[in-house]
Structure P
Amino acid sequence: MPIPRFDSNGLLPEGIHNCTVNEIEERLTWNLHRTELFSKFKQCLINEIGPRFPNPVFFDGSYVTDKEYPEDIDVVLDLRQSPRPIQLDGLKYWQEAQDSLMVQYNVHFWINFACSNDFSAFFQYVGVKTAKLQGLGPRHLKGILRLI
């Protein structure tokens, strides 16, 4: 199923929308800035995340809005169903690599662990900054993408 169109607030409709990397690229790289940012994300996926963690990845942030010049891309790696050693490796990786992923790839990186906060649910709320810009409440729900 293709990525849905943005609503009147410039957001995806509420829910988790499955997509491929190619679908994100086709749908969300409409200017040079977005194309360059997405290219960095793909390199992060190829060089960093994919080889270590073949788990579901949620894709979000202002990149998944109609914002012309998003600052970064928010990514949530879902390790909730992974064996404990993989979760521990994920925690170590997150602690060691989060800052460098932001600097090198403009990727803000989060991990869902068993028995912890569900960042994929958290990112379905617009948050304070977007709410103010759009005239919405901070608990307004929006859609995010799950790479398949």
Structure Q
Amino acid sequence: METRICGWSGCDCLIDKINPKTQRPFFYCELHIGLRKKHKRTFYMKNRENHNKDALNRYHKLRKAVVDLYGNKCNCCGEDEYMFLALDHVDGGGKSHRNQRGSYGVYKDAIESYDPNRFQILCHNCNMAKGLYGECPHKKLANLQEN
């Protein structure tokens, strides 16, 4: 088993306990794990506003990159106002994907895999209609006009 020295400054304890989440040795000894958690919580509370602002900026930057990558407009009605656009899973399964990876993870997957057969951009109206009724009214109208 791998052993490590505690990461707390000045502590030379050897650590051989395994973290059940990461399956690797803990980085801090038992004495300093609690202190580290307390330190992180205190730091977060002092800097929460900046942390949240930075996280929101990262999220919007990633969302913008996804919308740009997949065409900047609704694949159904052509709406191109950025605030009205959403990422859609072509064959469904968006809710379970979001539950597994979170919204940020879904956007990262959409960029890393770039698969227009799996993801597309729809406006919120078309996306909701597709989710609720199985098909957007624009598609139904187009099918009726073709027949």
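Quick notes on this one:
- Value 2, 8, 12, 13, 12, 10, 9, 9, 8, 6, 5, 3, 2, 1, 1, 0, calculated as P(r) over Cα pairs in 5 Å bins from 0, in percent, assigned to which of P, Q: Q
- Which of P, Q yields 0.30 [FRET efficiency 1/(1 + (r/R0)^6) of positions 39 and 79 (r between Cβ atoms, R0 = 41 Å, to 0.05), calculated]: Q
- When relative contact order in percent (Cα under 8 Å, 6 or more apart) is computed for each of P, Q, the largest belongs to: P
- Value 42, 16, 7, calculated as semi-axes √(5λ) of the Cα gyration tensor in Å, for residues 23-86 alone, assigned to which of P, Q: Q
- Origin of the value -18500, where helix-only ellipticity at 222 nm (-39500 (n - 2.57) for each DSSP H run of 4 or more, over all residues; to 500) was derived from one of P, Q: Q
- If distance in nm of label points 7 Å out along Cα→Cβ at positions 95 and 119 is computed and equals 2.1, the structure in P, Q: Q
Rule-based calculations on the coordinates, nothing more; no lab input. On a predicted model such as this, the values are computed, not experimentally measured, just so you know. Cβ atoms are built from the backbone, for glycine too; each structure is taken alone.
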